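Right after this note come the structures.
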Structure I
Amino acid sequence: LIKDSSYIKTYVTALVIATAILAISTIYLFIIDGYSLIELNLGLRSRVSGLIGNPNILTNFYIISVPILVLSLMFYRNAIKKSVVVSILILFIVGLTLTISRTAILGVLLSTLFIFFLFRKKYFYWSMFCLVLMVLNILIYEPFGSLTSLLFRLERGLAGREFIWDISIGIIKDNPIFGIGVGVFKLEMFNYFPIMLDSWVGRELVKLHEITATGTNLSHNLFLGFYTDMGIVGFSTAIFFATIFFRTGIKTLIIYKSIDSKDYYLILALFLGGATMFVRALFDSVGILSYGVITSDLPFWLIFGSLLHYYKNHPHNFIKE
């Protein structure tokens with residue numbers, strides 16, 4: 001599938017175009033259906049996600065595409081190209097905001113700050129100053145704090161994830177060696193339910209149980225999900241897989257930076273997108289190794305495959321076979 005770096009650039013371009021289409025569809029649906037941010041954050045309406053039904057799957061596209069655009073913006077000299085990239089970035093930011101995904105927003109923010117820290121220290125310090133100022137306003141000025149809490153659902157904390165994690169930990173305690181088996185989580189989860197089913201969180205978890213596919217692991221954590229399904233072997237596999245990604249990515253970055261390759265910036269963007277996915281996998285496991293849904297995982301595997309290509313085919317063949 002990948003013969004040379006031109007293929008990778010084609011895949012990346014296609015990914016950005018697909019993300020733009022998804023963002024436009026999200027904004028279009030938000031407008032024509034009469035959504036409001038207040039209704040979305042109060043849970044009065046389903047979160048808007050355009051052409052993809054699951055907003056958590058949709059946000060994976062933003063997590064991977066935004067670092068690519070930010071790095072492009074850093075080094076483009078042509079004013080027209082810069083204007084196009086800025087316009088697409090604004091489109092992505094609006095689309096991402098409408099998904100109300102705090103983990104995705106945090107992931108995009110962290111990857112952007114990292115890019116600024118590496119290449120534009122002034123932007124980094126200004127961004128940090130603005131963030132500190134915003135936090136102080138939230139703490140000191142009550143109306144602003146209330147608005148921020150409403151927009152980002154701060155009053156909901158982890159949105160029930162802590163209870164799902166309790167369920168997963170309970171399953172692990174009873175099945176520490178082999179787990180409960182792949183596809184069994186939904187059948188067992190109510191045996192470990194830590195709260196009343198008629199509570200707000202309980203009703204939300206029941207709804208989540210009803211709308212997800214049979215066999216889905218709802219642990220909302222990649223490592224807990226693998227452990228509950230496959231025990232120690234599953235947990236070790238998840239750790240090993242994450243280690244391979246980070247080791248491959250970091251070694252590839254070091255190699256291409258040492259030879260001053262123009263591909264270094266694209267590799268960095270791909271690595272940041274994948275690394276952010278793993279950070280997000282601590283809270284939402286969809287998008288890396290999901291059950292039966294290639295749509296959610298395809299962006300990650302495209303960038304991981306691209307990193308592996310660069311790792312094995314760098315110009316001076318520094319890597320020992």
Structure II
Amino acid sequence: MKLSFPSVRIFEKEIIFESGKYCQLPKEYVKSSNINNLEVFYKNVLNNKKGCCDAHGGTDPLGFDYIIKDYICYVGLIFIGEKSSKKNTNKKKYPQNKFAEAYIIERINEEYDLLNLNKFIPVQVFSQSMHELRGLNSKVSGHIDKLLNFSSDEEWDIQFDKADNSLKKIYVGTRLIKFILDNIRFFNPQNIQNLHIDKTFRFSAHRSLYKIVKIYENDFHEDKSKIEFTGKSYKYLSGEKEYFEILVKAIVENALKFSTDKRIGPKIKIFEEGNMLFIEIASYGRLIPTEEREDIYTRGYRSKIHEHTKGTGMGLFIAKKLAEQFNIEIKYKAEEH
């Protein structure tokens with residue numbers, strides 16, 4: 001079975017390096033001049049850690065990071081936040097191999113469990129169940145739309161505001177379930193890297209943004225910040241609005257996470273300047289440290305400045321990839337007050 005990330009194993013006393021499903025093995029691992037040093041190093045790592053069920057890691061002679069759990073050993077990785085001349089060179093040559101260490105530890109734990117439990121919970125059973133759940137949730141969403149009398153997308157905000165509170169909660173619940181299922185699907189980098197958005201569709205950016213605000217205003221959290229939404233845009237974007245809404249949701253979610261004072265919620269503003277559309281999503285809280293800012297769109301990124309432990313660390317990575325599909329540029333700006 002091919003592992004998710006570049007790996008090393010011993011087969012008949014020989015060291016074998018392989019590319020992963022989600023990123024390639026750096027070419028330095030197959031250079032003849034590096035083989036002897038790598039064989040000695042990784043034979044020692046694999047033999048000493050075999051049978052150890054806690055994930056451990058380190059840096060190999062090439063300056064790449066590795067993580068090992070029992071017989072699974074990922075190699076050729078670059079963990080964010082660590083700096084050295086070798087690591088900086090590797091980052092420039094292999095940006096796709098850059099990850100948060102916590103994210104890789106989660107993945108190797110999952111892969112280890114999968115390899116050991118696949119005979120009890122086959123992957124195809126899980127995939128089929130996910131597909132069925134998406135279909136069922138879509139049908140429920142369709143019936144809720146009928147109950148809310150959404151005769152057209154243009155009337156969405158008016159009809160939603162007039163609706164019974166219980167219907168609002170059910171509507172929001174189905175949308176949040178859809179977002180969760182999409183995030184699980186995008187957890188596989190291939191699904192987002194190979195994503196093709198149909199540009200024949202057109203949608204209102206203002207209306208999609210307003211929907212996300214309404215979803216958070218009517219979700220199931222009691223203690224939450226109030227979002228301040230201002231501005232107006234009449235622009236229509238090309239593409240599938242569902243993916244644009246996933247993008248916006250990920251950024252709004254991060255703004256909520258970084259809002260340290262519940263009395264001062266995130267501020268969202270949409271406006272036009274010339275032919276350009278701008279969406280500003282701001283929160284009041286502690287600034288992300290300068291040294292972390294280049295890594296905020298990395299898979300598994302979690303800032304050290306807050307104690308939030310929920311989530312996958314994938315939100316901004318997914319948002320960045322979806323933004324590329326819409327030719328949208330995401331910028332991070334920090335201001336001290």
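FYI, it's all coordinate maths here, none of it is from the lab. Since we're looking at a predicted model, the values are computed, not measured. Cβ atoms are built from the backbone, for glycine too; each structure is taken alone.
One of I, II was used to compute helix-only ellipticity at 222 nm (-39500 (n - 2.57) for each DSSP H run of 4 or more, over all residues; to 500), and the answer was -14000. Which one was it? This figure was derived from II.
Looking at distance in nm of label points 7 Å out along Cα→Cβ at positions 25 and 273 over structures I, II, structure II comes out largest. Suppose semi-axes √(5λ) of the Cα gyration tensor in Å, for residues 9-136 alone works out to 29, 19, 13; of I, II, which structure was it derived from? It traces back to II. Computing Cα extents along the principal axes in Å across structures I, II gives 70, 50, 40 for structure II. For structures I, II, calculate mean count of other Cβ atoms within 10 Å over residues 73-80 and state which one comes out highest. Once mean count of other Cβ atoms within 10 Å over residues 73-80 is worked out for each structure, II has the highest. Can you say which of I, II returns 20 when relative contact order in percent (Cα under 8 Å, 6 or more apart) is computed? Considering all the candidates, the number was obtained from I.
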